[in-house]
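There are structures below to look over.
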Structure P
Amino acid sequence: MEKYIMPEGACRKLKAAKSLGQTAYIYGATGYGKTAFVQKYLGKRRHVYLSCGDRRWDESALWGQGIVVLDDLHLLDEQRRKPVKGLIAHLDTWLVLVSRSPVPSWLMPEYVNMGFIVLSENDMRLGKKEIRSYLDSLGLSYTEEGLRYLVDTAEGNGYIVRHAALRMAEGLSPGPKMYQEIHNAFSRYLEENIMVQWDSELLEFLMQVSVVEEFTLPLAELITASRLASVMVQKAVETGNFLFQEDGVYRLRPVLLHALREQAVQVLGEEQVKTCAKNAGIYYEMNGQFALALEMYERSGNQGQIRELLIRNARMNPGAGHYYELRRYYLRIGEDEAEKSPVLMAGLSMLHSMLMDPEKSEFWYGKLAKFAKTAQGGAMREAQSYLCYLDIGLPHRGSRDVLKIMLRAPAMLLDQGIHLPEFSATSNVPSIMSGGKDFCKWSRSDRTLARTVGPLVERVLGRYGKGLVKAALGESLYEKGEDNYEVLTLLARAQLETECGGRQEIAFAAVGQRVRLMVLQGELASANALLNSFQSAVEEEKAVQLMPNIQATRCRLSLYAGDLQAVSQWLANAPDEDKEFITMERYRYFTKVRCYLAIGENLKALALLEKLSEYAKRCQRTYVGMEAGFLGAIARRRLGTDWEPLLRAALDEAESYHFVRLITELGPAVLPLLKAQGRDSPWFRQVMEEVRLTAKQYPRYLKPQSTSAGNFSKTAREVLRLQSEGLTATLIAERLSMKPDTVRYHIKENYRKLGACDKVEAIAAAKSLGLI
């Protein structure tokens, strides 16, 4: 590259290596300008340059030289390694090693004992400053937007920057078209100039694993039908810096992956590539990664395995299955094909209900009912069991007839030999009342139902029912603000029952309510510790479907703690409601609403709450409707729009069930709204008492930090400090030699800046900002 601009950081490192006489080890993938960098640095200085790809030189070429550059070290044959190792210890020679791979294993003893100064690929990357200088040196015109695009897409690779400069000289501007052209050209360059140098066995291995985006060693072994995956991976690492590993998962560079896939079709043939894809699909299916498995089966053209996997997934409950992820495969099934399988018909009925399309859901329910009337033997029993399952579990039907169905179920199960399919009462949410179904109505008779119907429900649901009744009763009593000790006893016993052959989903419901109770009592540290312990148990049991909502619960604790950094990290990976609204994500959506309120994104909160409210109406989700009502009123008040009707409706609904904690947990965010209400029932007095307590414990909860310590004068801080010591405005005026009205003005301004309603909130907020 005749106009090569040296990366400043790399230049400093190489200068340091020269001044210290330490071996310099430079590595990076093809195109990062390693050779050009060394040549430009050395310039006209006397040195020996040798390529390890050239087999004509031997040991005699190394000795008696002041500066020796060994390029393409990854191509060095084993016979010439010993003299290179010897040269590293030679004090009169400064050695510069250039390779495509990090320090290889055969050089590790010298690296550890002698110490190399390593210039990695990151050091060799051209930054914005270098790219700008390079374009300027060629006299090319560009916009700041074009430069930014080139910096973002080139990843500091000199080859890409140079190619882009050539195309810019021809009048093409940086953008998607140029990027695709350069990407394809670089891919061809790798095929024709780099991959041809590789060992044939390594190349075949990489072509085979290129059917997947990333791989583990067990996956690579299954794809390649070989136990040499670890050997091949080590060889790949020492061949070039194109394979990255994190937590046992390997990824190839995208441009190389593209080149390998192109070559695989030509060299291996389409049938072998399909076989590799099928093998990958088998691995993914064995490990419960159904979406990836179906993608591989589709690529291999294996329609039979696609159908079998869809049936297998449909046998799972919505919490454990992958209905949303696989919906495009389900919706592609022809009606005639689906009618052959009662499991597929049940799965389609459940999926359409989850997609809030009750008409299509009932269509497939009707198809299944028709099938059950004409089927015989095992097919008839299977169809009847799925009809019972859908009667209980279809989301759009609500919970109005669930109790009647449960009462009929034992006779059907015992008399007709029918087994109820896998069922979950929680849908992976840490709640039973607002879990797979909405059971608010049952709360009005919670103790009676637990005593009379509870044993029957547990019997019908089998291992999915262990601990369910105690967890449900504990949650109901907690919501109604009843005795905390009784609540804790029920929840602890429920969790214990799940440990005796039950399910972690029910345990999560119990743990989730215990966490809420601890938060209410001001025990955030204990709540976090409990959640950590439960997460460890979930990880051991590999109940991965619970992890997203466990992380959401952790985020809710961060909101109480005022840890907005943790909140931001969670938000970065939260589900995107604007891309698609998924009803199974409702718990994470409500967590996201709270995050939006905490950071002042009230419009976003309200937009998401509108979707949740619509879902609540369509699927008879009473609890979801109330929660959306309270949070919506908070958001509307902050936006200056009409909020009182929404709050009144939510309060009326909550009072009809005597629900307290749903409101009190909102603490300072809902307190100003409640103060404006003219209610005076015993229930409302209990709500107000608990809301004030929560506001005192967590004064900044869901309140955006609209101020900082710098917004307060020395006098304002002193007023806050004296208030925290219990002094009145009059006493503060005497202490500071000020007029009482002036002190009151400072107090009023402090409250406004802190978003506080009274002295207690102001002092707590001031402490959180480090003002006192």
Structure Q
Amino acid sequence: MRKLTVTAAAGAAGVALVVAALQWPAGATPAGDTGAGRAAVDTAAHRPHNRPGPRTEQWIGKRKAALDLLARGKARMDADGNVTVDAESNNVVEVAFEKTDKIFTILSEFGTQSVGRYGTAPGPLHNEIPQPDRTTDNSTVWAADFDSAHYEQLFNGSGESMKSYYEALSSGKYSVTNTVSDWVQVPYNASYYGDNAIEDNGGSWAFIQDTGNAWFQHASSTMSTAQINDYLAQFDVWDRYDFDGDGNFDEPDGYIDHFQAVHAGEGEDAGGGAQGEDAIWSHRWYVNPTDFGLTGPSVGGQANLSGGARIGDSNYWLGDYTTEPENGGLGVFAHEFGHDLGLPDYYDTNGGENTTAFWTLMSSGSWLGHGAAAGEGIGTTPGLMGPEEKLFLGWLDYREVELGQNGTFQLDPAQDGTAANAQAIKVNLPPASTSTTYTTPASGQYAWWTGSADQLNETLTHPLPAAAKITLTAKAWYDIEAGYDYLYAEYSTNGGATWSQLGQPITGSSSGKWTTLRYSYTAGGAATQFRFRYQTDGGVHFAGAFIDDVVVKAGNTTVLTDDAEQPGQWTATGRWQRSTGTVTTTADRYYLLENRQYTGYDSTLQTGPYQFSYTYSAPNKVEFFSFQPGMLVWYVNHAMEDNNTSAHPGSGLSLPVDARPVPFAYADGTRPSNRRQPFDATFGIQPVAQLCLHKEALVGSGKSQTVQTLAACAPGDGGIATFADANPDAYYSTANPQGSVKVAGHGVTATVTAQSGNVLTVSVVNPAAAG
């Protein structure tokens, strides 16, 4: 990334679905919302589809911490793109994605075996998706032949492709090459893997494992196992999680670096086609994460027990993966791969709709395309990521305005970036500080705390001396999401190679009181290790657990008394830390200003935004419209963990500020969803034309009932040149709390003073911090 900090010289020139039928509020989806004729999945569309593996959250957390050190000037990035966070512990983090990665893709169609309770219809095989009638269905992606050549062009083509998309997005810093197999067949039908009763409970993992095995069986017809190993070696050159702790990421770890499984048929996220709810939902996940610590490959004689699924009889395993449908557009593949690189979803995963809309790939921008004239369907060509995503990946060329500084900048379109101009302006704000008291320690000033976050899998481990039997007691205070998040007690007799669970895991609440935990196990006269392991899922998390006053006995002899006043010999991973019970956090906040124009992949902002406007006459037909170009202001607040404005209206991790937050509505009082409301979110000096969107409504009753078309029109204006945040509610609408933003209230102004072609001139004033 390229960053230039503005000096304090004032005024110095800087270097620079159902939407038609839905009533308000409408829900967000992880991918494309669908018309009533495409299974009307809008209400189910909030299911998690970015599911990290056992080490992913820790990996992402380390990257964020390293990037924070870089931003504060407290660390340096070496020539390999790595940052040493802690030299004493050799804690090295890979932060820069500046390379070409290989992706291994297997095309997988379904078999005839079935289990009755899930559904017995065989298949589907590939090329069974019916050709849509474009007069009534302009949303479904279709090709005459979804053969390997189709995906070769989609992934590696010289035109719009996954390869060219990531090259353009990263300004040439990053690229991918994709190796695509021929179609292979898994044993079971789609229902066996994708029925909603099983898909999230092992069905998806079985599909990936069976896909790998089917490919191995097919490859074995022409290659020996040794030859297959030689072939697969090209896809394992990256030690993503540095499993051996040597700080070298450019080495094999036994797992395929990037894996995609393309399944026959449509995805449930786009309605599911003939399979409906039995279709697989496009997602990113990890195969068999429950086997973490139990199974895995051997690399150079060292076991990497990270779970996953072995590919046939080969030496290689599948762990991290994405899966997408046969007729997936470029958008869904680019979106899911963004998750594979560590990015979260930017839409509201809790069922609401925020302002991200079509403004980023990691929201509905993955469902853009070239509009009605192209006749391709939706999702064929995505728009760009937002600036915060590119900042995380090390791809954002930006200028920085510190507190008490100002400057004038030439701002290039978001996809471009020249030596003279910037892709974004980062306006730093006073940090946000929050303090929360959960409890007080059982004794003394400190207790061990799990931390509080989604997708944790972290441990607090202590070595114990040789003994015949170990007994452990500890005081515990906990507030853990019942039935979803758990605190485990585990022990190891082989140096941590494998672990055994003690009793039942702790979940639920201790009702605000300290309780006593008791565990015992037979050690067989050997030295052992004991650990607490805290594991959480996505979506909801509570305070976690506090542990204090640990007492360990070997037989009748007390060998450890620990009140957490000192770290002792405990080894903590993840968010485990000693805490007073009162947690004070300080989080960075800033604005990111970018210039969104109809150039490159952002040309889809002109042609690709859509609404299902013909609920009764043509449920699969969409109305296309445009998002307005100009300066888009993102408010980034790291005190927030997500963009779920349904849970915290007006606030999120990274949200576009809508310059015109008052929603527009239909005559019956309902409104277009928040995917459409921020079409005019940008600031600038160009006029904004009136926009009218439509929906069909039933009028009358019985035989006299008719379909009426209603219009919702947003008025045009001459342009709004200045973003000003002195009033924190300036861009917040009580009429649309999920689709508007409460800004920092610091007094920042950013004014578009001129536009030459696609280049904006922006003047920024950032007041000094108070006091």
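Please state which of the structures P, Q yields -3000 when helix-only ellipticity at 222 nm (-39500 (n - 2.57) for each DSSP H run of 4 or more, over all residues; to 500) is computed from it. Derived from the structure labelled Q.
A value of 35, 17, 13 for semi-axes √(5λ) of the Cα gyration tensor in Å, for residues 222-357 alone, calculated from one of P, Q, originates in structure P.
For which of the structures P, Q does the calculation of P(r) over Cα pairs in 20 Å bins from 0, in percent return 13, 33, 32, 20, 2? Only structure P yields this read-out. When mean projected area of the Cα convex hull in nm², for residues 270-437 alone is worked out for each of P, Q, structure Q gives the greatest result.
Here the criterion is distance in nm of label points 7 Å out along Cα→Cβ at positions 110 and 374, and among P, Q the highest value is seen for P. For which of the structures P, Q does the calculation of distance in nm of label points 7 Å out along Cα→Cβ at positions 54 and 494 return 1.3? So the calculation was done on Q. Here the criterion is distance in nm of label points 7 Å out along Cα→Cβ at positions 102 and 190, and among P, Q the highest value is seen for Q.
All of the numbers you see were taken from the coordinates with simple rules; none came from a lab. Computed from a predicted structure; not experimentally measured. Cβ atoms are built from the backbone, for glycine too; each structure is taken alone.
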